[in-house]
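Colleague: Presented below are the structures under discussion, each in the form of structure tokens.
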Structure 1
Amino acid sequence: MEFMKLHLPDVIEWDNETLTDVYGRMTVTALERGFGRTLGTALRRVMLSSLEGAAPVSVSIKGAEHEFSTLSGVLEDVPDIILNVKSLAVRYDGVETVQLSLKATEPGVYTGGSFECPEGITISNSDQVIAEITEDGGELDITVDIERGKGFITQDEWYNAGKGREIGTILVDSWFCPVKKVNFEVESARVGDRTDFDRLNIEVTTDGSISPRDAIENATKILMRHFEMILGIGIEEPAPEITEEEIVEESEVLEDKPSMEDVDLADTDLSKRYVKILSAGGIATIDQLAAKTADELLELRNFGAASLDVARELLETHGRSLAT
């Protein structure tokens, strides 16, 4: 029996007629039988569980010491206001906690667009109703803490992490995932005379803080990084710790090495253990090593300060240095 090569898809396209900032439908065809469900399941799980996003962590409302308070002259009670705040779709790429503020005294309906946002913060669903002042004398003074994270974090988890200890600070359950829904279906596809191929149709709905195209691209990158780690490590055991004696020997070998063009680390005099550690982190050449900062290298498994010195010496022999 003659075995054929694995067929890879030749069509990957988005339905431009229905594509929006919050909804998109992508088709991948033709796939080998079974690969439609394999890819669809993997992308769906990553998009619904592993994408980072921004969400409210706590809310402070003037005149409300706890979440069961009511506000004079305001239609909504505090639980309703908190639910409305939790519905905000926030885009934020920073790492520090930032605050949104809303201050109003005039009667009227106030929405997500009424918040004052620091630079770098965008509220995608600015029409989300927050609260309504129904009469003169009513007041809204709301501060919302925003953080970036992943997955779902409960009020209790925030409290155990040291947040919400101040009087008047109301912690909220935070759902960071920017993807609201992912559906996929697998249909039959034809390639030549064969009709047993798969066509994958995948639909993505987001909260507007990320586009459907970016959601799939980010999920794909997460999967690719895991697969690259597997390729780098293979089935070998994790690299053992490197002794000081080996570090001294490595330094002596590199001391007089002449400068050269970009080459694979495996082709240098660097020990196989160092090559294995760096390869596991996606670093296979001199150029890739030079593109890393010291902090990035120190994040690699089994890569310490002594290993960093050896890496610097290797780059010096090639007329290079670490990125800053």
Structure 2
Amino acid sequence: MVYRFHTSEEDRGRRLDQFLPQQAPDISRVHWKKVIDLGGVHVDGRRNRKCGYTLPVDVKVEAYLDDGPLDPFRLEESHILFQDKHLIAINKPAGVETQPTPARYKGTLFEALQLWLGRDRKFGRKLEIGMAQRLDRDTSGVIVFSIHPLSHKGLTEQMTGRDLQKVYLALVEGCPEPPEGEYRSLLAKDRRTNRMKSVLQGGKEAITRYSVRYSVQGVSLVEVDLITGRTHQIRAHFAEAGCPLTGDVRYGGRNEIRGRRFCRQGLHSWKLSLLHPVHQSPLELTAPLPADLVWIQPGENPLEEKSPC
């Protein structure tokens, strides 16, 4: 949701956290203070996180509100899968933005990583964190960052050159046929729906290899080997195959199946295999399957091989 306002003469010198609840009284001042602190308010196109900022006349004030928590995300030891002076790998929870958005800077993975590394205090050179990989807000799992200038180039080259292996786990509706296969198409954005779709020409090559781990009660856990990394590639390919990801309403998935609700698309970045960009030693980073994507009987191994479909 976006609120847009314009200051007048009577707003001259008014605090930002006073102006907003006056303009939108359905939202409390306490709530507005948190939105400002997160970075969701922009004055004349620039993010402003100062509640006490005094407004001049004739400026545009925009407030972006997402559906995320007002308490900012913070990294904990349990999120760290690997860290040395060159790289850090994180098990990202679902619901956390990887990078800043109009609605928030504070609480994104990028900002939380600054705090974890102490670079908000010691260095102030935010470009020392290299973001060679992206995960959607509602995709969980392994994500790796370079945190030293010597590792930026090597990590980026592996990401763009298909020299590393990215394996996802997807919880999908139905069961893909055949139970092992490959989707290959050209993907492009549909301007009408703002979704990615396969086209005959003009798109970018997308290759998705998959293998069904198990299928039960109309839902399947699928291992996905991502050969290319196009935007929404897995979501688009499985939706077009008639097996959309659970909870992925945007691509035709349902948010409730057999009485169980899904609050996000069923996608998890499970394994990332690469060479250390400085040492050249092999690394295999794995993030366990989160509980909200487990669809089996208690006590069973969610990754155990079973007879598919």
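Each value in this text was obtained by applying a stated rule to the coordinates, not by laboratory testing. Keep in mind that what you see is a predicted model, and the values were worked out from it rather than measured. Cβ atoms are built from the backbone, for glycine too; each structure is taken alone.
Colleague: Which structure, out of 1, 2, was FRET efficiency 1/(1 + (r/R0)^6) of positions 137 and 169 (r between Cβ atoms, R0 = 25 Å, to 0.05) calculated from, if the result is 0.90? Working shown, then result.
Modeller: Numbers: 1: 0.50; 2: 0.90.
Only structure 2 yields this read-out.
Colleague: Can you tell which of 1, 2 yields 5.4 when distance in nm of label points 7 Å out along Cα→Cβ at positions 73 and 185 is derived from it?
Modeller: 1
Colleague: With helix-only ellipticity at 222 nm (-39500 (n - 2.57) for each DSSP H run of 4 or more, over all residues; to 500) derived from the coordinates and found to be -9000, which of 1, 2 does the value describe?
Modeller: Structure 1 accounts for this read-out.
Colleague: For the read-out relative contact order in percent (Cα under 8 Å, 6 or more apart), a value of 14 was computed from one structure; give its label from 1, 2.
Modeller: It traces back to 2.
Colleague: So Kirkwood radius over Cα pairs in Å, for residues 41-152 alone, computed for just one structure, reads 14.9; which one of 1, 2 is that?
Modeller: Comparing all candidates, it corresponds to 1.
Colleague: Can you tell which of 1, 2 yields 5, 19, 19, 19, 19, 12, 5, 1, 0 when P(r) over Cα pairs in 10 Å bins from 0, in percent is derived from it? Walk me through the numbers on the way to the answer.
Modeller: Numbers: 1: 5, 19, 19, 19, 19, 12, 5, 1, 0; 2: 6, 23, 28, 25, 14, 5, 1, 0.
Answer for the origin of the read-out: 1.
Colleague: Where is FRET efficiency 1/(1 + (r/R0)^6) of positions 57 and 177 (r between Cβ atoms, R0 = 30 Å, to 0.05) largest, in which of 1, 2?
Modeller: 1
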